[in-house]
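The structures come next, written out as structure tokens.
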Structure I
Amino acid sequence: MIYMGQDFRVSAHDDGRRIDRIIRKKWPDLPLSAIMRSFRKGMVKVDGRRVDFSSRVASGNCVSVPWDDPEAGIGKDALARFRDSRPEIEIIYADNDICIVNKPWNLLSQPDTAGGESVISRTAAALDWKDTTFMPTPVHRLDRNTSGAMVLALNGVALRGLHEAWRREGVRKTYLALVSGETPDQGRIDSPLLKTGEENIVGVDTDRGRYALTRFEKINGDPSVSLLLVELLTGRSHQARVH
């Protein structure tokens, strides 16, 4: 394949992002080795100057690369496919920056294959999304078989702000869990969890597991079943289900 090279402007969505991540999003099929080699040879420039792959760029910067235009963005055909996505997803709240949806069970938070069905595709369909430079992006994930509220950013500025809020633990996540049997009125579980590499199963392992902490409060129940309000104080994979 022959690459002719092109210039493009950094969008407001990508303000403050690393240049290599922008390029990998724009050219997802280009081998990482080719991208890194171009940085080493000084073939990637920002406003005419050579840059390192980890350099951060600002909105409006002119980026020069040695590849042709990949028809950046998700494209009109993909947008049409998203709009045809069924069934629809429930929108709990939406403004110009964020969207909160009610994720149903048996739906991936993000697609496992290109163009696959996920919260992203269904949200794009529900919002009649037309922006080819940025897709609604989940700020966190829920397991495939877990339902509940999910927050998606609708632009790059909102995405960075929400990621920072999550990083600073400024967000509290609670779950409703229906469990078999009678439980105490409240309590905490700190059993260490370990995911096995071969079987991809999460279980309690007091020797090798990672620290995990769950707090719960009983809302209602009887000797056979209990409804709990659960708060995950750590974010281990399948933590709520295993604890």
Structure II
Amino acid sequence: MHSISAGIRRVMARRGHQVLTCPVTFVGSRQISANYHRVTLRGEGLRGYRDPLPGDAFKLALPAVRCYTVQSFDPDSATLEFDLFVRPQGFGARWLRTARPGEELSLTGMRVDFHRVPDAHHLVIADTAGIPAAATILRSCVRAEAVARADPGDRGLLPERTRWASGALLDAVRPPDPGTQVWIGAEHAVAQQIRKYLLHECAVPQENLHASPYWTSGLDWERTFAESMRRFTDAAAAGLDTGDPLLLQALAFE
């Protein structure tokens, strides 16, 4: 069966339970839009990152631990780039103000978050937090469109085939054609609403949809991550297949 979920399942099985944990050093950064900076990291341990895919995500301590999406990876130089959202008073801005080339950080990855289905049309839906992942996914797909919400100064990060939401992201989503593969990256409640709409009102098969809650309004990232890990650990203890993306979706949204 060809679907986004089946593809993720195959990649997870191929990668097994291998976890890449290694020290990396900060090389530098450059501003690429109104609110995003592209950060470059280097580390010999990154040579263990094989079979890179669009949407691959990793955790990085800055020193607060957050998840980021790989924008580019060069195995020859063992360098990786990711995009950091920088708010004036946010931790990202504070870290960038003091970060110096050569500073050592700890990286753990990689989470499989997307798999392109050959010859299928893809619909990518994202809010500001999901823009970096959406950008990598859209670059990998020949037949794809996006629905997104972001500040005007960040809209250049996505291609022209993006429909920008002026209000709620859900209101900009239209029923996709049969067979469309859907990826969602947004705030938890927003992603949950869009996922429910597509599954129940548009009859999109579960196998054809993958959603990632990038943040939860009203909760800090540490509490959100702890709750997610609790559900994951309970599922593993119950003998459930935690390598099944449909189970992971249920744990996140149901």
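Coordinate-derived values only; no laboratory data. From a predicted model like this one, the values you see are computed outputs, not experimental measurements. Cβ atoms are built from the backbone, for glycine too; each structure is taken alone.
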State the single structure among I, II that was used to calculate relative contact order in percent (Cα under 8 Å, 6 or more apart), giving 19.
-> II
Origin of the value 0.25, where FRET efficiency 1/(1 + (r/R0)^6) of positions 24 and 184 (r between Cβ atoms, R0 = 41 Å, to 0.05) was derived from one of I, II | I
When I, II are compared on FRET efficiency 1/(1 + (r/R0)^6) of positions 64 and 104 (r between Cβ atoms, R0 = 35 Å, to 0.05), the highest value belongs to II
Which of I, II leads on mean projected area of the Cα convex hull in nm², largest value = I
When you work out distance in nm of label points 7 Å out along Cα→Cβ at positions 48 and 216 for each of the structures I, II, which one comes out largest?
-> I
Of structures I, II, which gives -5500 when helix-only ellipticity at 222 nm (-39500 (n - 2.57) for each DSSP H run of 4 or more, over all residues; to 500) is computed from the coordinates?
-> I
